[in-house]
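Okay, got some structures for you below.
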Structure P
Amino acid sequence: MNPNASLNRRHVLSAAAGLAALALPTLPAVASGKTVLRISTPAVPDDWHAKMWTVFKDALEKSAPGEFEVQINLNGALFKQGAEPTAMARGNLELATVSAFDIAKQVPEFSIFTAGYMVRDPAHQQKIFNGPIGAELFKTVAEKMDITVLSTCYLGTRQVNLREVRSVKTPADLKGIKLRMPGSKEWLFLGNALGATATPLAFGEVYLGLKTGTVDGQDNPLPSVRAAKFHEVTKQIVMTSHLVDSLFIAIANKTLQALSPVQRQKVTAAAQAAASFNNDNRLKEEAQLVEFFKKEGLQVTVPDIDAFRKSVRIAYLQSDYAKTWPAGMVDRINAGQ
């Protein structure tokens, strides 16, 4: 036997083994028999949507000790915001939160939950998504996106925040206001439907935009207003409550199917515990913030909500978005069925 051939073969085998070892950390399972659950979120550490993942991890460790290795990646460090659904469908990510806007890109009928004044309040939100409507739509999400929704998180109720005080009772009173909105067509449609002139601007530029007058206002849930310090460069909050926003804790179908039935139940229960933690704390914080902003010198006013709701709904029902909504779904949502 040629000794050089034997030596070369050993070198090839050694190199192959080295490459395989390098590849191992990217696989969804590691040595010790634990199933790795990688989580990606754009949330910052102080956000309830970040803290809830620790609740998920602790709940799972308690119910299934030693069975899972939960890896929490904050600040969009693993995947940028909006890229998570594709990563999960491809098997490159196990868990994430996805928005109604993310889902609507692949499941057009879900755009009904990007519409203003479709969901009344957090309780209505939970009733919808934990009932037959949620079950039906989440089934479609699983089929079309290859991910499964485990629980629904309350992201917050969006309000209008203005740099100068003005009397706002109806959408007509926002005419001419350059209202900063996220850059997608769905968000811009909502801003225009509110009666303002929707103006796209990156979130990181909003503070300076408000300070300099590039925009006249912005919309966000109250906790986001405080976190981003927008109250430092604005004088009024108009409690339009135009969008009760949601996030959905979702798991890759491939990951879910690889678990035993008992493990699936435990992962689902952990996701529901995480959502409950987030929802309770988010609601508590929102309830306290009106007084906080008043103490900071902002005027907090309540417009004619019925006038806003009627105007915004007409805009949506006459739009192309409504053509994708399932027949009778608006009435079912109104009834909480």
Structure Q
Amino acid sequence: MNFASKSLLIIILVTLMRCQQPETTTVVTPDPVEINDFIGHWSLDIEGDMAVGWLGVTNDGFLDASLLWRGGSVVPVANVYIQGDRLIATRLSNRVRARDENGEATRSHQVTNTLEVFKKGDNEVYGYYLVPTNDGLGVDTTTFVGIKLPEITQKPDLSSLKFSEPVSLFNGKDLTGWRLLNENQKNGFSVENGVLVNNPVQPENGEHIRYGNIRTDQEFEDFNLTLEVNIPKGNNSGVYLRGIYEIQVLDSYGQPLDSHNMGALYSRITPSTAAEKPADTWQTLDITLIDRHITVILNGTKIIDNQPAYGPTGGAISHDVFAKGPIYLQGDHGKVSYRNIVLKPIIK
């Protein structure tokens, strides 16, 4: 075969190959987002019953964020960045994969959980929370939607507050007006000698019992709430305002100031001073919630003074910080007693 024939054969083969190739697919690159699109506080409604989160994003010379996911505390993320049309935030957790005969870890993984956030309009987001499965062979994906919370700019004038008639939330006789948040869990609350007592006893041997939290049938807007509480040594509970904000109830007497101590807005506001009494002592809480601001007086001492609540706390049952909600008491943490629970709605 001469050169001209070879050239003609190559041209024919190339033409045939091109005819067999699929049509080129046009890849549409999503429009990139701006950093300012995500700056602010976002209250998240997580897939599932009464599951809430919160994301706070700042840009003070570098992009940063803090995240609340379901329960626990508001914590700084491991990393946060913009990728194309989304904001990505990551959290790290340590998983022990193997132990020796003494129980010491011989192999661990730093597992990365990933939050992917997309904008939907000016004040809404949606996205996914990705958690690798324990065996590392897949990823559990949870969806969420969220709304942007408006900035808190001005403290309310507490001296001008007016109240309607007080509402006694506990009659000292039975649990009338209260019910479990989750009817599938066991109720550890009962009434003993005019006192509301929670005693989540676990069997010495046998399956762990899942005790539930109780809530009021009634729902409220802003209010002043007073109550007395007695906490045995080493125990804790919590009082949730509108089912959103937890005021910590804990035997923290003698401990350094912390946002997880008695009277704190859990993981958000640290008491200004320690006013706890020793364990097994009746203590008083006087709590005011007005316009997303909280004041707490513990045993006659003001420990939170009209401070802003920037978002829900762990265990919240609603992401809507403007909606009415119940008072709810934690029942799954430890033994605790309550009495004289009185709420005064604020007139607006």
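Quick note: the coordinates plus some simple rules give every number you see, no bench work behind them. What you are looking at is a predicted structure, and each value in this text was computed from that prediction instead of being measured. Cβ atoms are built from the backbone, for glycine too; each structure is taken alone.
Of structures P, Q, which gives 24 when relative contact order in percent (Cα under 8 Å, 6 or more apart) is computed from the coordinates?
It was calculated from structure P.
Once Rg/Rh (Cα atoms, Kirkwood Rh), for residues 162-321 alone is calculated for all of P, Q, which comes out largest?
Structure P comes out on top.
A value of -14000 was derived for helix-only ellipticity at 222 nm (-39500 (n - 2.57) for each DSSP H run of 4 or more, over all residues; to 500); which structure in P, Q was it taken from?
Derived from the structure labelled P.
Among P, Q, considering only mean count of other Cβ atoms within 10 Å over residues 82-89, which has the greatest calculated value?
Of structures P, Q, the maximum of mean count of other Cβ atoms within 10 Å over residues 82-89 occurs in P.
To test your reading of the models, identify which of P, Q gives 1.17 for Cα Rg over 2.2 N^0.38 Å when calculated.
P
Work out the source of 1.00 here, i.e. which of P, Q gives that when FRET efficiency 1/(1 + (r/R0)^6) of positions 98 and 274 (r between Cβ atoms, R0 = 41 Å, to 0.05) is computed.
Value 1.00 for FRET efficiency 1/(1 + (r/R0)^6) of positions 98 and 274 (r between Cβ atoms, R0 = 41 Å, to 0.05) corresponds to P out of P, Q.
Work out Cα Rg over 2.2 N^0.38 Å, for residues 90-177 alone for each of structures P, Q, then name the structure with the largest result.
Q
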